[in-house]
Structure 1
Amino acid sequence: MIILKFMLRSLIITCLLELIGAYFLKITNKKNIINIILVNILTNPFVVSLSFYINIVYGLKSRIICLFLLEILVILIEGIIYHKYLTNIKINPYIISLILNLLSYLIGEILNYINLF
């Protein structure tokens, strides 16, 4: 039950942070906002659960390496999806994915570090 609560909290915070980032990138179209949320619903639980599992089984060093590789994979997957489904955007979809994922990852790490959530 604790892991599900953690995953849901992570998904909600990620969506909020990426929507704030999207707003600053001038992505305000309702369809694009929904796509960003759906993409995060697709990718976030996978990354969080796999990262959590690797940390338990193999330790923190393995988790860090795995998380780095997973984030690169997520940036590419989300970039492909954004390329296909986001409309009327002026920024390269892969750059959007990179910026939004960096934003949510770095702020998430800060929040975890200060144990705010």
Structure 2
Amino acid sequence: MKKKGLYLATGLATGLVNGLLGAGGGMVLVPLLTWAAKLDKHKALATSVAIIAPLCIVSAAVYFIKGNSFPENVLWYILGGLAGGTVAGLYLKKVPSVWLLRAFGAIMIVSGIRMLFW
């Protein structure tokens, strides 16, 4: 039962970050999945995508219901994202864990620095 509470808290933190920052929940979720759920890096990344996808759909629906509009070319972003996600899914197991972590960390650092000065 204690683990379920930890998992629920992990999901709550992920949902809050995802809803507030827009898909930034993966930055919280991947480290928490490796720590709380003891998943290896590949499984943590794949599980994060599976969890984040429905969260993004819910967040987008809430934004839309609250009167926010989306750019007219949102479909092109979705199509590109689907293509990129497909390629990544096919090759995830072939990328060494150390490189996944380095790429993830580098993206987090660059994003953080960019957001500080945006």
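From which structure (1, 2) was relative contact order in percent (Cα under 8 Å, 6 or more apart) calculated, if the value obtained is 20?
Working: 1: 31; 2: 20.
It must be structure 2, since only it matches.
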### Message
If Rg and Dmax of the Cα atoms in Å is calculated from each of 1, 2, which structure is the one that comes out at 15.4, 46?
### Response
2
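Identify the structure, out of 1, 2, from whose coordinates percent of Cα pairs over 16 Å apart, for residues 60-107 alone was calculated to give 61. Display every interim value, and only then the final one.
Details: 1: 42; 2: 61.
Of the options listed, only 2 reproduces it.
Identify which of structures 1, 2 gives the largest calculated value of FRET efficiency 1/(1 + (r/R0)^6) of positions 28 and 52 (r between Cβ atoms, R0 = 25 Å, to 0.05).
Numbers: 1: 0.15; 2: 1.00.
Largest calculated value belongs to 2.
Going by FRET efficiency 1/(1 + (r/R0)^6) of positions 44 and 68 (r between Cβ atoms, R0 = 35 Å, to 0.05), which of structures 1, 2 comes out largest? Intermediate values should be presented prior to the final figure.
Values: 1: 1.00; 2: 0.70.
Max of FRET efficiency 1/(1 + (r/R0)^6) of positions 44 and 68 (r between Cβ atoms, R0 = 35 Å, to 0.05): 1.
A value of -30000 was derived for helix-only ellipticity at 222 nm (-39500 (n - 2.57) for each DSSP H run of 4 or more, over all residues; to 500); which structure in 1, 2 was it taken from?
Working: 1: -30000; 2: -27000.
Traced to structure 1.
Taken together, the values in this text are just the output of simple stated rules run on the coordinates, not laboratory data. Computed from a predicted model, the values in this text were never measured in an experiment. Cβ atoms are built from the backbone, for glycine too; each structure is taken alone.
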